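Chemist: For reference, the structures are reproduced in the following blocks.
No value in this document is a laboratory result; all are computed from the given coordinates. Just so it is clear, the structure is predicted and the values come from calculations on it, not from any experiment. Cβ atoms are built from the backbone, for glycine too; each structure is taken alone.
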Structure P
Amino acid sequence: MREGDFIKLNIIVMSYPICFINSAGGRIMVQLKVNNALLAGGGFIVFEVGKPNIDKWEMEIKPNGKDEHTIDTAIDILDGKIIKWIINVCSLSQNITKGIAEIKIFQDNKNCLTTEPLYWEESKIPLCSTAKPWKIKGGLIFNLKS
């Protein structure tokens with residue numbers, strides 16, 4: 001690893017919360033949810049700095065819905081890897097400007113512990129017709145626990 005890569009990695013590690021995953025557990029499932037008359041869609045990638053993507057997918061949610069994706073990668077390979085997302089959220093109704101978006105990470109049907117909540121509230125969600133959605137950008141780092 002070159003010095004520049006090390007500095008870049010340190011910045012990334014300091015920027016993202018950690019998601020603790022069980023080394024003896026099953027595959028990881030990512031769930032995206034919104035409430036009210038909100039629509040959401042977004043792109044997700046799992047990667048290691050300086051290497052090809054491990055997994056990449058999109059999610060789409062109808063009002064009050066959720067979408068789920070199972071990461072088809074062995075748990076030991078996910079250790080230290082980053083998952084990043086960009087989610088677009090908009091409202092179908094001019095009467096609904098407040099809402100919540102949430103990402104949950106599950107392993108063996110149990111919610112994985114994260115160092116920060118993956119939960120966002122907004123009071124000025126744009127109408128879908130404006131084509132200027134509320135954007136949520138973020139990520140986290142997977143960390144094995146024994």
Structure Q
Amino acid sequence: MSVVTTNEIQEALLQTLKSTATVVAKLASASAIKEDQWHGTHFVYPCIRVNVSFHAILVLHCSLYRTQIIIDCYSEKPSSYEANDIADTVLQAIDLDLVYNNTIKFNDIGSFILPAQRIDEDTWLSKVNLTYLTQRVK
């Protein structure tokens with residue numbers, strides 16, 4: 001069985017979020033959803049950033065991994081409400097046990113939200129933490 005790469009997992013979550021109408025409705029457009037390390041010249045709020053923070057093989061012969069994903073939800077409103085609302089929508093919208101594009105199987109083993117915190121004078125950040133067992137579909 002072939003390796004499931006970090007980039008494949010990140011792409012799967014990006015595409016899942018971009019194709020989820022309830023999530024995109026909270027943003028200006030699906031283009032506000034990007035990988036965490038995206039480096040651009042123009043940032044639009046509210047926005048979402050996806051980060052595969054941990055990806056470790058558990059069982060080599062069947063390529064089973066433990067994968068932690070952090071979805072950062074940013075807002076520039078006067079209160080934390082919008083950032084928390086986006087995070088709640090993301091957590092509710094993602095099918096926590098999903099198969100992406102008939103290639104990667106995600107089994108949820110834990111998920112939670114870290115409520116919004118102010119990260120500078122104008123910006124709020126709420127985090128959705130997802131922990132999955134992931135493996136390639138046979």
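Chemist: Ranked by distance in nm of label points 7 Å out along Cα→Cβ at positions 22 and 118, which of P, Q sits at the highest value?
Modeler: Largest value of distance in nm of label points 7 Å out along Cα→Cβ at positions 22 and 118: Q.
Chemist: Compare Rg/Rh (Cα atoms, Kirkwood Rh), for residues 30-101 alone across structures P, Q and report the one with the greatest value. Don't skip to the answer; put the middle values down first.
Modeler: Details: P: 1.09; Q: 1.06.
Comparing P, Q, the top value of Rg/Rh (Cα atoms, Kirkwood Rh), for residues 30-101 alone belongs to P.
Chemist: Of the structures P, Q, report the one carrying the highest value of relative contact order in percent (Cα under 8 Å, 6 or more apart).
Modeler: If we compare relative contact order in percent (Cα under 8 Å, 6 or more apart) over P, Q, the biggest value is for P.
Chemist: Here's something else I'd like to know. Where does the value 1.06 come from, among P, Q, when Cα Rg over 2.2 N^0.38 Å is the thing being computed?
Modeler: Values: P: 1.11; Q: 1.06.
It must be structure Q, since only it matches.
Chemist: Matching task: -6500 is the computed value of helix-only ellipticity at 222 nm (-39500 (n - 2.57) for each DSSP H run of 4 or more, over all residues; to 500). Pick the structure from P, Q.
Modeler: Source structure: Q.
Chemist: Using FRET efficiency 1/(1 + (r/R0)^6) of positions 62 and 86 (r between Cβ atoms, R0 = 41 Å, to 0.05), single out the structure from P, Q with the greatest value.
Modeler: If we compare FRET efficiency 1/(1 + (r/R0)^6) of positions 62 and 86 (r between Cβ atoms, R0 = 41 Å, to 0.05) over P, Q, the biggest value is for P.
Chemist: Something else now. For which of the structures P, Q does the calculation of FRET efficiency 1/(1 + (r/R0)^6) of positions 54 and 94 (r between Cβ atoms, R0 = 30 Å, to 0.05) return 0.15?
Modeler: It was calculated from structure P.
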